[in-house]
Each structure stands twice: as structure tokens, then as C-alpha cells.
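Asker: Listed below are the structures to be examined.
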Structure P
Amino acid sequence: MKKILFITTRNPFSGRYSGDVIRAKKFVKHLSKKYQMSVVSLSQKNQEISGKNFIFHGYKSDNIILRIVYIFTNLINLRPLQLGYFYSKKISEFIKINHEEYDVLLFQSFRTAQYLPEICKKKCILDMGDLMSKNYDQASRRLSFFNPYRFIYFFESYLLKKYEETCFNKFDKILLLSKKEIKSINSKFQNKLIHFFFGEDNLKNKFRFNLKNNKIIFIGNIKYVPNRNACYDFVKKIFPLILKIYPNTEFHIIGEISKIDKFVLNKYKNVKILGKVNNMSPYLNRVICALANLKISTGVQTKLLTYMSFGIPFICSKQVAENFDHMKITKDHYYTNNKEIIKMIIKFKKNKNFSSSFSKKSINQIKKFKWNKVLSFLNKLIR
């Protein structure tokens, strides 16, 4: 039985709703059926978890002073600053000492690529997910010229782009979620790049059109800045206009959220903060539609897959739609300005055929992307 060393920055067993966490957990579940796995990750505490054909080694992050030192070291060496934040000396030592015992080294996220041994004769695969350089480039362009974060994001984007190219050179195969992003990469690396889809197994059609439906929902980690900005943008600029037309409409936010943001967002009229929930089904009744109104978006937004799996009609920004390969999102379902998103919400609220047909299309489309089917290509890569 082949042995795989899987390195990730996200604890697959943390229970968090995050694309990286979901994907990591599915990788472990799928690959441990055929291979012996060791999983190494940052964790809130030092821990080991054993399962059938796998063992998980969780290492608590180094203290904040050390991480600041790592960040400045990366700055001096012109490497992405966030590599320092996610660096762990214990993980680095574990990989240096043990990597030769394994047949395949599988890294999740460019942040783990820093652990790749200088000399490695094993097959090395990087699940990059998306091009983070584009994320930071988009963020810098959205800020005013006088905002100090504009320069920081621009500089980090520059460092990330250089580092991503280093990864393309060093790894045997690179996994990416967006065809559009793959096409943007230098042609000399194309034979290393593999497009793969995010999967979804939990299909529960919860949508029932009713003129009395009164909820608009947003699912996501609100500690993630693009999600946070999307929620604030909606409650400040768009939701007050919706309330003038439909006064009993409620905006429900589901996902991890800081205490400060929970306190502030709760102050807005008809905004309900549900926080992190273990089972979303009870909260998806009487929904008009769901939102993915991010202005900064790379890769695939997993919230869209969640909406599709429950048959919930959704509205997304053009930036989100452009990177979503699971179904063709037409102009009827993405927007480019605030007037368009308001029109779409009204249409979902009033038009049964429009809402129900989109719900049915979503359910039928997502059935094609069961995780076992999606991840079957990994077996070919590892053989």
C-alpha cells in the first residue's frame, strides 16, 4: 500500500465551514480508502487523531512573536509575507525528518509549499486551489490611492505572483479550481496544471416558492475579509432599499463571525446573525434567494455549491460567476451594479417560474459533482 504525506494549513477535523477545510477532509476520506496517510496541519492545539489508514498530526501555531520574526524574514527574502504567518517550525522539522518514508507528498495551498524539501525524489503535488496573487491584486485595485493597504496588497500580490511561478517550476502537478485561472498561466506550465471541480454530496432540495417567503441569506466565514465586506455592503447600500419595497424581509447571515461584527451587524434593521451552525437545513425555510455578492473573488466560492445542493436560487457578482465552472451562470443571475441586484431579488420574490426553474436546474447540475466522482482523478495521479 502506497504511503501519502498530506500537508495542509487547515485542520480537516476542525468542523469549520471553509473551502480549504471541506476539501482537505474529503481528500483524507477518499485517499485513505486506498492508501496509508499521514496528515500534518496547523491546529489550535497539539494533537493526534487516528483513523482507518490515516493518522493526523496537529501542531499548535508558533507564538505571535516568532510569527512576526518569520514575516520579517520573508520580507527581507522577498517572499509572500503570509508564508511567515502560517509557518510552523515543528511541521518543517517533521517533513524534513520523515518525508522519505512516503511515496507521494500532497500539499494543500501555496502556504504549505514552503515545506517542500530542497531535494525531493518523491512525487510532489500541490493543490493550489486558486491564484491568491489575483485575489490581492483585485483587493489593491479596489482601495483608494491614499489607503496604505493598497500598497501592502499590491506588494503582496507581486510577491505572490513570483512565488506561484516558483511553485509551478518545483511541483510535478498543480491542482486548480478555475479554468479561467489555468488559461492565464504561462503556457510552458500547462502540462503540469490539472483542473478539478469542488464536490458536493448533501443534496436536499429545501426551496419552495411562496409569495410569503421573506428571507435573504448569506453563508460563509465572515472573518474572511471579502465575505465580511460583502455583508456590510449589502446591509448598508442595498438592503434598506429592499425594505422600502418589502418591509418584513430579513437578511440572515450564517457562518463564523467575530464578536465585533456580530454586535455591529445586529444593529441593522431586520438583520439576523445566526453564526456557525452544524445543520443548515432548519434555517433554509421561507428563503427568497441567497447571495454571493463578493467583489473580490478567485477560484470557486463553495457557498454557491451549498446553495445549489439545497436548491436555493442565488445571485452572485460577476467576479464570482466568472470563476464558477459547475454551471453556466447567465446574466439573469449575476449583477454588475446595485440596481441589478435589487431587480433580481424582486424577480425571485415575485416570479414563481423564474425561481423554481433555477432551483431545479441547480439541483440537477450539482448531482454531477459527487465527491467520489470528482476525486477519482487523484488515484491516477498517485499511481
Structure Q
Amino acid sequence: MEKRRVIIIGTAYPFRGGGMSTYNERLARAFMQRGDQVTIYTFSLQYPGFLFPGKTQYSTEPPPSDLDIKVAVNSVNPINWIRVGREIKKLEADIIVIRYWMPFMSPCLGTIARIIRRNKKSRVIAITDNIIPHEKMPGGSLLSRYFVKSCDGFIAMSRAVLADLDIFDQKRPRLYSPHPLYDNFGEKVPAMLAKKHLNLDEDSSYILFFGFIREYKGLDLLIKAFADSRFRKLPVKLLIAGEFYVDAKPYLELIDKLGLKDQVVLRTEFIENSEIVYYFCASDIVAQPYRDATQSGVTQIAYHFEKPMLTTNVGGLSEMVPHGKVGYVVSPEVDEISDALLRFYNENKLEEFSANAAVEKKRFSWELLLDRIDDLALGKDGTTC
């Protein structure tokens, strides 16, 4: 394939790794590996301070030296949207990839996309994490509709989001392509080494909850499930790794009320990319007890490190984790979560599920995603862009 000019509009350095920056930077490298010229247009202002629930939006790690990242987009300044749109329009890139995840970004990203498309050359493809957000906001549907109408085509990372797109548009082409593997956090290390690095008890086994803590992720369900008295007969602890994006007090009080202080390990600071390998490799199983979700990047980190998973049957999560093969898919109910985790340990499923994860993860390639983007840009899905 001939070399193309690709522009990605979305979160990247200097913003913290998390899911968005990590994904966009890995996507840029995938395009570069096949010979494309890639620039990421990231935000100069992503969220106003009052809308950001964490401690800081910015990374403390060194900048990626291999990527062309332009800090340019101000999410709340319409004059900036016009300027950035005109700038990218003039570049006449072959493919514009926009990451969309919440209605708040619709005016900004939708306006930029509309201006770019006036050059009649660039194809604007949106990768949609969510069309209907986990946490509702006033006017969310109108804002999402504005963005959807500004694009040429869509990649949905779950079939749930693919269906949600029909609410706003039924004509523009869209394709399902599962979230690719997060293979950029290093190679596996022995569990004992990982536990030692994290100063964890080396004689204990660990259930990992990883990522930003928000209400819809159901951490309270997992804590209640872990209070099941049957766990006290096992050398198992719950490892919670990730920054609180909600008030921490109810969770800490719940741990105290259930008498779990000695069984729960809290690492509730932001986890830098360089440390992620240790949390996953120290753990036996990754728990995602979400009340609501479309898909999750945590799943793809777990797959990279070949870790069994427990997830819930909401959104597109069950599409990613074959029940009884790589882990368990349960309802977001306390009893079902505790029963599945206990079954994992009592039936010694670690080795079997890990081996299956090593096979299953081959489904989630970046090359497949690039092919899907090409199909949309070239109109090969049977629909004209």
C-alpha cells in the first residue's frame, strides 16, 4: 500500500497515559509501522479543571521521542476549533481519525471535522468508545448527534456501540473492530518479582481491580463480593490499583465496615505506564465488575499479560471474554461475582485460563483495526463514504 498522510485527533502526551493517550499513541505507531506519515493533534486544554475529577491531567513521564505530536486543540474555545480545522483542512491528509468518547467533546470535534471535510479529500473516520455515555449529561443526545453528522464513517469497538450509532444515523458506514491489544507495557515478568517490586506479600494471591475508579465500574460490588467468608479460607487478597475519580470515602468506609482492611491492598494513586506490568503480573485474575460499559482497555492489558478475567454481561464486555475459557462472565451482582472468583481458585483455573488467553489474544490486532479504517476510507464496506 502507498504511503498515506494520517492525522489522529485525540488525547496524547503531555496528557497522562490512561486509556485514551495510550491507545492513540499506539495507533499512531501502527500506522507508522506500515509506512504512513502520522501526526497526532492533541489538546492544549482537554477538560476545564472543574470537569476533571483526578489530581492532574498531565504526565510526569518523558515525552515519546518517536511520535509527531502537536498540542493544538482547545476543547472550549470555538475560535480555536475554526483555526485548527482550517489548519488540518489545508494539509489534505488522506485519513483523519478522531477519537470520540463523550458528548462534551462534540462541539469541538464536530466543528473541526466539518471544516476538514470541506477539502473534499480527507476522509474523517471516528473511533467511538461510546456514543451514549456511561454518565448522563444534559443535552448529551443532541451533542452526540452533532458529532455523528460530521463524520464519513465509524469504527465501533463493541457491537453495543455499533447498535447505538443507529439512534443518530443509519446511512453513514460503520464497522465493528474490537479494541486491539495493549502490547506496549513491556513483557511479562515472574509473579514473585512483580510482588517484590510492589512490596506485596509474596505468599498471597491477588485479585486485581485496575483503572480509574468511577461509580459505573462497580468496585463496591467487588468489595462486597470479596467480603464472602469463604475467601477467608484462601490466601487471597484484593489489590485495588487506580486513582479515585469519585469520592473515596464511601469505598474506604465499606472496606472498614466489612472488616477487610487486612485483605484489601489500596494503591489509589495514578499508575504510571512503567508500573502497569507489575500490577498485572503480580495478580492471578483481573476483575471488571462493571455496572455499565461498552468495552474496556483493561481487558486488552489483561490479554497482553495473558491473565484470566472476571467481567460482567453489560455492553460489549462479554464479546471479549469467552465464558469458562478465559474467565467468567457474570451479572453485576455480588453473589455471582463472589461465586465465580471462588470457583476460579477452588478449581485451580489459573493455568488453564492463562493458556487460553494466550491463544485468544491473537484476535485483537492493530493490523485488523487499520484494515477496517482503510475499508471505511475507501468505501470498501459496500457503502459509499
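Asker: For mean count of other Cβ atoms within 10 Å over residues 145-152, the calculated result is 20.2, so let me know which of P, Q that is.
Answerer: The structure behind it is Q.
Asker: Consider the structures P, Q: one of them gives 19, 12, 9 for semi-axes √(5λ) of the Cα gyration tensor in Å, for residues 273-328 alone as calculated from the coordinates. Say which.
Answerer: Corresponding structure: Q.
Asker: 25.8 is what came out when mean count of other Cβ atoms within 10 Å over residues 281-288 was calculated for one structure; which of P, Q is it?
Answerer: For mean count of other Cβ atoms within 10 Å over residues 281-288, the value 25.8 is produced by structure Q.
Asker: While we're on this one: Compute volume of the Cα convex hull per residue in Å³ for each of P, Q and report the one that scores greatest.
Answerer: P
Asker: For structures P, Q, calculate mean count of other Cβ atoms within 10 Å over residues 241-248 and state which one comes out highest.
Answerer: Q
Asker: Where does the value 2.8 come from, among P, Q, when distance in nm of label points 7 Å out along Cα→Cβ at positions 313 and 361 is the thing being computed?
Answerer: Label of the originating structure: Q.
Asker: Oh, and also: Consider the structures P, Q: one of them gives 3.2 for distance in nm of label points 7 Å out along Cα→Cβ at positions 217 and 233 as calculated from the coordinates. Say which.
Answerer: Q
Computed from the coordinates by the stated procedures, all read-outs in this text should not be read as laboratory data. Quick caveat: nothing in here was measured; it's all calculated off a predicted structure. Cβ atoms are built from the backbone, for glycine too; each structure is taken alone.
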